[in-house]
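**Student:** Just below sit the structures, each encoded as structure tokens.
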Structure I
Amino acid sequence: MKLASIHFYPVKSTAGHHVREAEVQPWGLAGDRRYLVTDARGEMLTARTEPWLLACVAELDGDALTLTGPHAAPLRVTPNGVMSAVDMRGTSVELTDCGDDAALWLSELVGQRVRLKWLDDPTRRPVNPAYGRPEDRVSLADGYPLLLTTTASLALLNDWIVETALERGEEAPPPLPMHRFRPNVVIDGVETAFAEDGWKRVRIGEVPFRVSKRCDRCVLTTIDTTTYTKGKEPIRTLSRHRKQDGKVWFGINLIPDAPGRVTQGDPVVVL
């Protein structure tokens, strides 16, 4: 097995980047999800409810961020505002505001008043203690430092989606791309689809990881990233084949056991 691709997302729920190598830090890939958008009430906003966030491309340059989108000229942002608490899935996390210019730029993109916030200290947010150790930390990802998916599982899921469509008298859709699932690392060469469900520990290159849990999937996976509209797949088909405990599952969450670097093509070993 090998590491097929690496992805990170500077601003939560915005477009991602495919890179050849990345630094693995205790709380995730370097630069991954250190920014997020909040609504007028100061609550976290994601593409689940505002799909146009996915049209935003965020580029990191040291301590600065450049936002690019279809609605306005690119904007360079440097966090320098006041700090405020944001609820991150039950944990209150202090984040730094990124100023009025960033707020206006993003508000025009999504069509409502929003603010951009930055996590200056990634050691501030713990992982869910039910699935991690007391010292484990995560940036602004949904819950865990990294998400791993496999090409074998996506291939089988796409076959299932075609079967579902044909059984319903619908036209067979094109295959879903992996970026719908917003992984950090994609693994190729897995012999059996969804074999990753049973992994407990894995080493990518020289970096060891613990598997914290499988990843339950939400409506974000149904958003077409060219039209920013929601469809039925893959949730419809995952509900048929991969539903358990009232949730649907695709991919696994990882927690690094040590920092290091991963590079596209690295060998992957299940420990």
Structure II
Amino acid sequence: MSFNARSAWSIYRRELWRFLRTAFQSVLAPVLTTSLYILVFGSAIGNRMPDVGSVDYGAFIIPGLLMLTLLGETTSNSSFGIYMPRFTGTIYELLSAPVGVAETLAGFVGAAATKSLILAAIILLTARIFVPYDIAHPVFAFVFILLVAASFSLFGFILGIWADSFEKLGIIPMLILTPLTFLGGTFYSIADLPAPWNTVALANPIVYLVSGLRWTFYGSADVSIWVSLALTLAFLVACTAIIAYIFRTGWRLRN
């Protein structure tokens, strides 16, 4: 069966329009929160903090704060996008239509990833108002942000299918992703942690995402960029395989 670009575009356009209708809430809240972090930790406290490596502390925390917002918003947007059709029953119209898994994912996940890229661009522009910073590898930064956005859009898609209540939609982003991101080197380098915590921190998967994005900004990080890329790609492939299984078996979609 060939890829139906029109079906994918229709889903993508509908989901993106839903985001634009609530853009004030969807963009303003995370941008304000991130700006407050940058203002307090970057501008106010950052002036009193020593440089981390050769990077000013205020600039050092920007990739971590960007990742904090990116993970939470991408997962929430994608999970809500598929949960609402299940909640209202319109998912059966999608399942009965001549639309395959590829078109569905391209539409839902593509829209969620686009929202995340727009949000990331706004946050980076806002951050420059408070803290001067440079991006050493802009192409790598774009590709890495795109991979993370796509991966966690897929993860959010799985979460939206798994959840059977609005409360469950917020469990993973609020109680798991956010704490792991704070403990993943957002405000510090894990190399500065005392033993054995510097080794224990490597068990946190978010460390590799924050470290990878930080490398694209400043050319140095706690973990090799290739390890970060490999783990991100592995997570993307794993999420894609899980979604393919869900659509093949109809788990939580047809009941």
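**Student:** Compare volume of the Cα convex hull per residue in Å³, for residues 35-186 alone across structures I, II and report the one with the greatest value.
**Tutor:** I
**Student:** Still on this structure: Out of I, II, choose the structure whose coordinates give distance in nm of label points 7 Å out along Cα→Cβ at positions 43 and 219 equal to 1.3 when calculated. Show your work: numbers first, answer last.
**Tutor:** On the way: I: 1.3; II: 2.9.
For distance in nm of label points 7 Å out along Cα→Cβ at positions 43 and 219, the value 1.3 is produced by structure I.
**Student:** Taking FRET efficiency 1/(1 + (r/R0)^6) of positions 91 and 211 (r between Cβ atoms, R0 = 25 Å, to 0.05) as the quantity of interest, name the structure among I, II where it is greatest.
**Tutor:** I
**Student:** Match the computed value -4000 of helix-only ellipticity at 222 nm (-39500 (n - 2.57) for each DSSP H run of 4 or more, over all residues; to 500) to one of the structures I, II, and report its label.
**Tutor:** Working through the options, I get structure I.
Every number here is computed from the coordinates shown, using simple stated rules; none is lab data. Quick caveat, the model's predicted, so the values are computed rather than measured. Cβ atoms are built from the backbone, for glycine too; each structure is taken alone.
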